[in-house]
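Rule-based calculations on the coordinates, nothing more; no lab input. Bear in mind the structure is a predicted one, so any value in this text is a computation, not a measurement. Cβ atoms are built from the backbone, for glycine too; each structure is taken alone.
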Structure I
Amino acid sequence: MRAVDFSFHSIFYEIAALVLLAAVLGFAGMAARQPLVVAFIAAGVLAGPDALGLVSSTEFVETLSQISIAVLLFLVGLKLDVTLVRSLGKVAVATGLGQVGFTAFFGFLICLGLGLDAVTSAYVAIALTFSSTIIIVKLLSDKQEIEALHGKIALGFLIVQDIFVVLAMVALSAIGVGAAEANGGSAEMLVLVGGGIAMVAIVYGFARFIATPLLGLVARSSELLVIFAVGWAAGMAALGDAVGFGKELGGLLAGVSLASTPFRDAIGSRLASLRDFLLLFFFLNLGSGLDLDTLGAQVGPAIVLSLFVLIGNPLIVMAIMGYLGYRKRTGFLAGLTVAQISEFSLIFMAMGITIGHVTEAALGLVTLVGLVTIALSVYMITFSHQLYRFCEPFIGMFERSRTFREESQDGDAAGGYDFVIFGLGRYGCKIGQALQDAGHRVLGIDFDPDALAHWRALGFVGRFGDATDPEFAAHLPLAGVRAVISAVPRTRGPLTGSDPQMALLHGLRAANFAGAAVMTVNHQRDAAPYEAQGASMVLTPFEDAATFAAERLTALR
């Protein structure tokens, strides 16, 4: 039975209604501690033809959905720096590959047992291997566990999963190319081969000779940096689609071409909000296309596969880490992070539908598994320590008699920084130099490439970043940091009218930073707003310098 049609005659009104609906459900999800992915899919189902019938401009929503996939895969490509991949430790590689292999193999057998055909079983099994990096990083950051041992290990095998995602997407693109070859002639194949060679050559040449100096110029404007990144991602996605390799692979290669630049983290953090907004339309398009009548028949298989992901994935991670010599607590906490599937699982299934290998019913099944596992794993990770205390008596088999691996890690736990300085002008550099001369470890951060280059030339460790970015603080190595010091003048905020110091305070609070937050003002009368927002100390360089100068002058004889 079809619901009343509330569709609009204007795309503008329709998009406004969809975004407002997503915002309302997102607020409800936030109250229930759920990630936006769940709310967005629910909004799509509610806006679909079987409910409110809000989605009538399907082509427009689908176009935004395709752009969102290109941007998402662009951000995945940004993380695939060759040096980073080489630096992955044994535990990250072993755990990542072990979890992927275990989930794919046994997931395939379970799907066959549920009555799915072999091809659909293979697709669903591979889709179950992906975990949501976005959700895991957010939850670990909120709990200040990114720098913990289990957090670092989890991020390591998430990179391995991302590499597997890339290989899976490339394999699907190759299958699509093979299908095109079978349906077309030699001319089409020559276009595909020539286009593929051209794309690889463009990416290599751009990354090798152009990317870093070009971004050094572009990064002088934060707005231009974002526009360039989106344009590059969309352009490469369009090129990939034009030569027959698909928008997904084109967007991915665009990210890979920028992955080795020092501006990778800044681009990634600044595109995070745009990614979330565009992903709304992917999930709206996905949810509105689900047939609620056929979903009812998928509830049983979805429950079975959800239990497999929620229980099986953490168990295999604990088993591998226990064998490698880690404590059962570390393995348990790291294992909980893979107890859900990812937005890439849905993208992977959608690509299978495009090629013609699977049906909408298979996508509906994976969507239900995603909703269940994401919703439950959020609570599992949030209350991981309480859950560990409950499970501890039953998981002794996952710990060796001597946890030699973790014993060696304990001796290396003293790394990190004592102070972090935002703003590397004359004042910030002087503070950093004095602190380092006193034997402290200092990390400097600035949005100006020239200031950062000068800082590094002095022999200090620096990172490209922006105090006004609300998510940047969550990605900093803040464990053990005594104080974060802002030497950023108000007029240097990259967004007109913004207050970078107030934004930094909010970012540190969101990251649950436990150290001191030190701000800088020109006059003492300007200190009150920062102190009201939790600043531990407010420096006044001109007044402090004048007082110090007066003391020295009065000491003259």
Structure II
Amino acid sequence: MATEVDKLEQAYREKPKRPSTWSGLPLKEFYGPPDVARVDYGKDVGNPGEYPLTRGIHKDMYRGRYWTRREVSGFGLPEESNRRLRFHIDEGASGLSVIFDLPVQMGLDADHPKARGEVGVQGAPINTFRDMDTLLQDIPLDKITISFAESSLSCAVTLSQYIAVAHKQGVDPSKLRGTMHNDSLHMRYCGYGISTPVDLSVKMSVDIIEYCTRNMPSWNTININLYDLRETGINAPQEIAFGLSMASSYIEETMKRGLSVDDFAPRMAFYCSSHVDFFEEIAKLRAARKLWARIMKERFGAKDPRSWRFRFGVHTAGCSLVPQQPLNNAIRVAYQALAAVLGGAQSLHCCSYDEPICLPTETSNRLALRTQQMLAFETGVANVADPLGGSYYVESLTRQVEEEAERLLEEIDGMGGAIAASKSAWFDREIDKAALKYQQEVESGEKTVVGVNAFVQPPDTETPGGVLRIATDTEEEMVRRLRELKETRDQTRLRKAVEELRRHAEMGEKENLIPFVLDAVKADASMAEVIGTIRQAYGMSYDPLEVVQSPFFKD
């Protein structure tokens, strides 16, 4: 048995277990001028705000405006989520972010038999326009920017509900500022595959891009979700390559609608992870910016410099957080947030330390927001654009990440692009391999996770700040409200709107359905009723789980 002296000696002699990044890229002992000899500053790096935008999309970066500071929210009843949103405003958030519960993300209503136990648990249960109105009560939509963390078929309904609330508030939708994630391709890898058929989902994503481009010029029409992909266990170069390949597919499909790339590309955005390897994550974000600028300019022929910009938000790595010694997670989050800012993020969400245990409490949420505020107002990291630019190590590592991501992009293009790679299950296989490799590295001790396979202590008996629990009657109340609405709404108006939606959905791929989804939502059609009607028009079952039948049409 090791004595205290033995432990002290062992700790004194500890050193890195392997000379590589978290993603496995090999590293040298040190870096110097020879390591950047191939780097042409004007061609490969450039000044901030200048092509290829490696150093940032704005010349002055945060001197012009800090990144948008958000915390994701959504749980319980709509009014509970509303209170948390207003709490964020009171605590100094500069933007809002809402996530929806599992039934909504799958296009189901709270009264679906398979929704039991999930209503309001992971996010807000927004089934109808009236639920959305409650969620946004006393929040002026013309004065805030909001992000909807949602990417499945349900996006079309959620966006329409939001527009309907804007109309009720007297706000012109063209003045709305915010983001709909709307990245349906990645959703099948996040547990929603059965409810997100590839072709129909991409069609609806493109409908949103086209509609918002024509009607909501300040709205970010799509937020390609590299973050969720990274959470599956893939590495940094894979995160870039998988995400940029999916973004390219949306561009190709949208251009088939007759829009030029410069019509819509300036309002495309990305949602990235900031993982645990500090320098690799900074290099990854710089490499992604450079690759995207080149793809837009050389592959798609974008002429507008705004189209070249890799505009991105960052979510610190939820998958890196562990339930053991939960306060340690606050330290992980702070380092990851610092990497995001040094990498040039336009928006940032910091995870809360208790997320592996429960939904964030107000205490943990406040600390996550304070982490961002300390970064912005105390540390000085926002005073200079790309302060690590020119570092031998960072420039060399940026090139390493870029080259590996480029190799993967070429492989995906060789298969016919992201849609083809998705249909062939290539992404599935790569994700499974990466996740297995990571798990093996942790179990073998090759990767150290503090509190899990090193520096372990007896389990905590309580969580600092307490635990957020969802009221047991939340689901019952949501079902009651939904049934009451379905019994009291104007059935004639409803059926007319749903029949019109079905008729236009049957017109084919290029018929934009958002105006008709909006009419159905205003007629009090629920999430499942709208999605189910569109699914039926495309020859699918009304219910992705094949349990509920349409109240309007036979399958």
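Data for the structure
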| item | result |
| --- | --- |
| Of the structures I, II, the one that -20500 was derived from, the read-out being helix-only ellipticity at 222 nm (-39500 (n - 2.57) for each DSSP H run of 4 or more, over all residues; to 500) | I |
| Answer label among I, II for the case where distance in nm of label points 7 Å out along Cα→Cβ at positions 154 and 418, calculated from the coordinates, equals 2.1 | II |
| Label whose coordinates, when mean count of other Cβ atoms within 10 Å over residues 34-41 is calculated, return 13.1 (choices I, II) | II |
| Mean projected area of the Cα convex hull in nm², for residues 146-377 alone - structure with the largest value, from I, II | I |
| Entry that produces 30.4 once mean projected area of the Cα convex hull in nm² is calculated, selected from I, II | I |
